[in-house]
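Asks: So, here's a batch of structures to check.
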Structure 1
Amino acid sequence: MKTLPLALGLTLGSLAAGLHAADAPARRNRPPVTASPEILDDHRIVFRMQAPQAREVLVLGQWTDGRASLARNDEGVWETTVGPIAPGVYEYSFSVDGLRMIDPGNPAIKPMRQPRTSILHLPGNPPLVHDFQDVPHGVVRSHSYWSRSLDRLRALTVYTPPGYDAAPDRRYPTLYLQHGSGDNQDTWTVHGKAHWILDNLLAADRAQPMIVVMMDGHASLEREGNTAAFERDLFEDVLPMIEAAYRPAPGAENRGIVGLSMGGGQSLTVGLNHLDRFAWVGGFSSSAPSVEQIATALQPPARTRERLRLLWIACGRDDFLLDRNQAFVAALKEGGIPHEWHLTGGNHSWPVWRGYLAEFLPRLFR
């Protein structure tokens, strides 16, 4: 074994004592370990937060019985253990004296317009469709671009399937996948796990390889004009950019649009009014458009039936937008527009929407 020579008459004992003394102030000022969340073997979860001056700390999560109080120890660290919790991807926040905030010990944060939510991901055994699996994986790319139609800087995210870069002559169908009102262009991958869902479906030969474009759905500061601004940005800026930077297959038969909540309303409105661009249209728990907003599809319906390859609509029984979706579906039925209506369990939440995406993707481009 190698030994280091000692110089200046120091002994090992005196050297260790000196180092210990020099390190003492740093150790005294070092905060306690506050790893959070800590996943135990039995799927119980330990949450911790250092907040010595706080009077009350709660954890608020999507799992069953998702509200729990934390207790403070002598070092000012608040802690609680919850569960066991079933496998899945959950949102949670801390409430500190009434202020809702992310878990400062957890770098996994849900992309949002006003970030206040952390992510807890418990993989399943066997893996769930949204879990990372040892299969070929696609690539997620982030783009910033100047939207000439909106005259401002914008961003979008693009997924390309496994093997895309190794097949420079191959062209792929494209799905435009939209988020909800509280989120942004990164939420479908970071929190929705859309890229892993598609990777796993492709590995199981249950979906077609495709490009997925995820735009920022907040095209306008005004809610009333947001869908119209989104449509301008899509047609005048994003579609040409994707055509130039990627290899999308041409034609409406190779292009789809779907989204959740606000993004579902955008997708249904834009898609059904532009069947020359999109033959595959869907909405998850959508802020569904009115009859007037889809008049192009309803008049005449024969042309819509000729162009539309799939119109897929789903909503949960406990979703606050259920009535709106049922009214929309009734209008489609009365107008003679072919569609699939899926009334499911669940509410207005990401666990529902991941499942919808896993059902929708295998239906596309076949």
Structure 2
Amino acid sequence: MRGSTVALTAMAGAVTLAAAACGGGGGAKAEGSTPPPKASTPAQGGERQAPAAKQPITIAFGGDTHFEGQLRARLANPRTALGPIARQLTAADLAMVNLETAITTGGTPAPAKAFTFRAPPSAFRALKAAGVDVTSMANNHGMDYMQGGLRDSLAAIRRTGFPTVGIGRNADEAYRAHRVTVKGNRLAIVGATQVLDDHLIGPWTATAAQGGLASAKNVPRMVQAVKDARKDSDVVIVHLHWGQEMNPCPLPRQKSLARQLADAGADIIVGGHAHIPLGGGYMGGKYVHYGLGNFVFYSAGGQTANSGVLLLRVENGKVTADKWKPARISGGIPQLMRGAAAAAELKRYNGLRRCTGLAARPS
């Protein structure tokens, strides 16, 4: 975004955004190879150790991802399933996408839904191979195959060990933050959805007695989840499924929720659902992005093929710079834009901030 380029490319001690742009730096591997281990460690109990010195880090976010239609065949080789865009994710210190599908080969399709998505457990291998470190399944497709699909999804998460937020055997598990330390920065990541079909709110929402998804419709519970995540964390990230399909501006309920979660302790609030990118920017010292658009999505075309990778520089617990790398989805896979086309799309994207109430720079 305007005014951020200089800060973003001056990343001493961290993976540079210039490296992210070309797929080099940070030990990033070329497409088709196994990504290198990132400088992150899960939070663990046991003997207390001296905290590592905090270094600046880069966090990458991609939008809505599934493996429907022609994308299913790409899972035959999980190492290359996401294509060249994986270089942007592996170059970051932490990368996250929204996994908008149930992970199951069985289950019963949700009633009265026009579209139901599911993918085999190899989807997690594909995400890992592409450099994705954590995903959220809290969205309006995460339980498309109802409780049977939920059981399969949870079993796949346990079996693969892939960090997944916003879903669980009960509410405590669904709202619980994933905690990880990246270059000395203690991160806590929470996922939830503000979008659920009315007739599925009850069956899909995790409660004390029922497995399901973390629902941001329960604002007090969501605020408490952020407060819990804030404890012993340097940075709290909230990933939300929110907004209105094809609406380029955030809804009042999105703005209200963002303010409440920022006040509760969230440092970064990002999400998607609209199938098109929305604007992002700064709410005081917090960073908010109202819609990342589609990312790996079989039916993208026209406006819905506009995509990109959001890169955030974090230092000392704050987002100090941001950059949007515009992409265009072709064959379900995002391809980075270059030259004049990228410049024109970036200008259009920056204009989306006008209806967000967000600032171009942190204050």
Structure 3
Amino acid sequence: MSDPLADSAERLFAAHAGKDVIHAAENGVFPQALWDAVARAGFTAALLPEHAGGVGATAAEAMALLRIAAAHSAPIPLAETMLAGWLLAEAGLPVPQGVLTVAPVRVSDVLTLRRTEDGWHLTGTASRIPWARDAAAVAVLAEGPDGPTVALLRPDGFTLARHGRNLAGEPRDTMAVDTALATDAVAPATFGPTQLRAAGAAVRTVQIAGALSRALSLSVQYAQARVQFGRAIGKFQAVQHNLAVLAGQAAAALAAADMATDALAGGLDPLRVGAAKARAGEAASIAAGLAHPAHGAIGFTQEYELHFATRRLWSWRDEFGNEAEWNGVVGRAVLAAGPDGLRPLLTAA
């Protein structure tokens, strides 16, 4: 059955996220026309409840939009804006228009809130923040005097200590924060850093599934079109075997994305998120290693679009926790459950 929202997203990204737009974004030009089209369509608010400006989409529908954007290598902070808006709405804070991002994203980074006579003061440094340079606001999960606290941080409240990028060319900046905040810009958090990290891992899992589906599609198309020794290379058994393995990894990543989406909608169980992110990261590594050989030399060129997908796979598999980190979470949960608790643990997850 056709999904009108997904069909709309496919048309929008096909029209606005071409190779020229992606190349320009990697050279520092923010794709404003693409962003405006996505915002007008309501995609940036898809994860928000209706009372906070959402469009009434389910978590599954919102994540489907994100997966489609990733399949088109759309160089915009759609995932980060969805995640930041969700974090602010959960805390009862207003959700600004425009590009949003979250901080911190690394376990070692801590931002601290303390009370003042006039409100609050936020200090700390956060590195590898996605699209901080373009953000209209940052949703910060800080350590407050009474526990985890959400703060709405505007661009005049931080300085960019470093401009960076990930392997895919997406902005990853270091923020230095030392600023006063009004009382209405701060609210108690409904969850802590572990849940925020799990939410980030869930959206990255969905994005990996989208990028991997694109790598598979390109590989199959090329194998059917490229002729060598008098026939399409897709007719050779060795190539067929690699494409079958690639298709299996794409299917596994899609199943992981479904599990991550369910976890996002249902309390962010670390076991479910960890299993999903770890499996998607494994699939990303295997699939990228198969997609490039299927293309031969052309797969490594700047002109061909395969690298848009594979560089995102390599980048996203390490963000919000890599396989080692999340496999550790799963392993500790299994050990804690013990022999008698393993089956109930797995069936519950």
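Asks: Out of 1, 2, 3, which structure matches 36 when percent of Cα pairs over 28 Å apart is calculated?
Replies: Only structure 2 yields this read-out.
Asks: Comparing 1, 2, 3, where is Cα Rg over 2.2 N^0.38 Å, for residues 255-302 alone highest?
Replies: Across 1, 2, 3, Cα Rg over 2.2 N^0.38 Å, for residues 255-302 alone peaks for 3.
Asks: Can you tell which of 1, 2, 3 yields 11 when relative contact order in percent (Cα under 8 Å, 6 or more apart) is derived from it?
Replies: Among 1, 2, 3, the structure yielding 11 for relative contact order in percent (Cα under 8 Å, 6 or more apart) is 1.
FYI, it's all coordinate maths here, none of it is from the lab. Values in this document were obtained by computation on a predicted structure and should not be read as measured data.
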